[in-house]
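In what follows, structures are represented as structure tokens.
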Structure P
Amino acid sequence: MMRRATVDDAANLAALSIQVWLHTYATQGIRHELSNYVLTELTEVAFASALADPAERFTLYERNGHVLGFIRLKTGSVCPTDPDCTTEIVTLYVQSHFVGQGIGADLLRHALSGCETDSVWLTVYHGNTRAISFYKREGFTSIGSTWFELGTEKHENIIMQKQTVALGHRLH
């Protein structure tokens with residue numbers, strides 16, 4: 001079941017985000033920069049604030065009362081390589097136990113069906129080949145790159161974009 005997230009979901013969003021983020025990026029173990037990032041950026045308070053922001057929209061995927069994944073869209077977020085594209089997919093996370101079951105695709109299609117814009121953009125770590133392949137299958141194309149800073153390190157992220165309108169009809 002998919003539904004719009006509320007402020008009551010902030011703790012679940014934080015916990016799921018920490019789990020997915022560490023599983024994806026802490027491939028060599030935990031170190032200070034990783035711990036500091038998740039414990040300052042992926043908090044219940046940070047998610048409660050984002051949920052209260054009218055420019056942000058979160059959709060949850062639940063099964064039997066458990067959150068398995070979510071997508072986070074933000075309007076008014078200008079794409080670094082296409083200033084006309086201002087809707088960003090900030091996050092699309094699915095708990096690793098449920099990857100490959102179509103949850104990410106369902107969340108993406110649901111979120112895009114409600115988009116009131118011609119295109120959306122996102123960034124993805126250049127080494128996250130599974131995510132890059134997923135987005136390409138879903139019709140996204142690479143349009144540039146940017147950098148994610150973690151402490152003193154810089155990590156290349158690919159900027160991807162998808163048109164949400166085809167021949168004047170909204171995609172579903």
Structure Q
Amino acid sequence: MDQRFQKDEYVFYASGGICKILDIQVSPLDGMPADQTYYIMQSIHDKSGVIYVPASNETIYMRRLLDREGAEALLSGIREVEPIIEPNGKVLRTKYLDAMHTHEPIEWVRIIKTANRRKNEFPNRIQRLSEGERDLVARAKSFLYAELALAFEITEKEMAERIESYFEDAI
């Protein structure tokens with residue numbers, strides 16, 4: 001059985017976010033190819049379903065999460081991450097989507113810093129961020145906080161409280 005990940009490992013899966021690999025089985029359900037090994041996963045944010053991903057499929061984006069050392073390096077480098085500077089809302093949305101599609105924590109930081117900069121730039125505007133922008137920022141925060149919380153072995157709420165000071169100091 002050749003696979004990149006192990007049972008009980010947490011991974012980032014492009015279609016499901018952060019998932020825990022519950023098991024690794026050959027043909028876990030009727031109708032699946034008898035010679036195919038699957039990761040059986042569950043999203044940490046949606047426990048209602050199970051995800052089956054072929055272990056040999058290289059086109060499906062999955063990656064290991066940051067370990068503690070990688071998480072510490074990311075946090076210590078937040079100040080150096082440049083926000084996206086784009087006055088055109090439609091172009092900015094495309095840049096946000098491109099950043100999200102990298103599935104990389106550094107890009108989630110970039111999105112959050114961009115939104116924080118935009119909010120601080122126009123403190124008197126009633127609605128500073130569009131609904132779409134707020135949704136993308138919320139997804140970026142959710143992914144980032146969950147991944148870092150797992151690396152530091154704390155809750156997502158504790159991570160959110162801890163990391164907000166990094167973003168406030170870095171604007």
Structure R
Amino acid sequence: MGIPAVRMNHAVLYVSDVERAAAFWTSALDMEKVAEIGEAQAVFLKLRNGGNDHDLGLFGVGSTGRAEGRPPGLYHLAWQVDTIDELAAAKETLIALGAFVGQSSHGTTKSLYGRDPDGIEFEVMWMLPRAEWPGMEVAVVEPLDLADEVARWSGVQTAHELSLPISG
């Protein structure tokens with residue numbers, strides 16, 4: 001069975017100049033910077049009128065790419081599921097397809113990573129209830145204990161919460 005994604009949640013781009021790219025996207029789409037990780041040359045942006053914790057991630061790689069050889073371009077797209085139970089089932093689907101490459105917690109989101117047959121990375125993620133967001137860092141990378149998250153959040157639907165703007 002396929003993963004029951006409800007929407008594309010965010011995109012992440014490799015860019016040659018992260019500050020130039022952030023200035024462009026904040027002007028072009030009325031976005032605001034919500035997090036910056038200097039050592040990773042990463043900036044996370046959200047639409048001012050949107051309800052997401054971030055809509056676009058930018059990772060600076062220089063004009064020819066970092067040591068990993070990643071040139072500017074798409075890094076990954078993130079597909080959102082509605083419940084943590086669906087995320088756990090998605091892990092089994094990715095494993096069965098030979099596509100699973102990892103998992104992590106990003107504070108407001110719990111994420112799995114896969115690669116398609118061409119090696120293009122993608123994310124399948126579940127977002128915590130909005131009431132849990134205050135005080136949480138956006139873009140933190142921590143280990144994910146999926147079994148513990150399922151035990152805590154089983155049955156909680158959150159995709160509908162992103163249709164409402166974040167209030168101040």
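FYI, it's all coordinate maths here, none of it is from the lab. In this text, all values refer to a predicted model and were calculated from it rather than measured experimentally. Cβ atoms are built from the backbone, for glycine too; each structure is taken alone.
Some points to look at:
- If Rg and Dmax of the Cα atoms in Å, for residues 21-76 alone is computed and equals 14.7, 48, the structure in P, Q, R: Q
- Of the structures P, Q, R, the one that 0.9 was derived from, the read-out being distance in nm of label points 7 Å out along Cα→Cβ at positions 37 and 157: P
- helix-only ellipticity at 222 nm (-39500 (n - 2.57) for each DSSP H run of 4 or more, over all residues; to 500) derived as -9500 - corresponding label from P, Q, R: P
- Computed 42, 41, 24 for Cα extents along the principal axes in Å - originating structure among P, Q, R: R
- Origin of the value 1.5, where distance in nm of label points 7 Å out along Cα→Cβ at positions 93 and 149 was derived from one of P, Q, R: R
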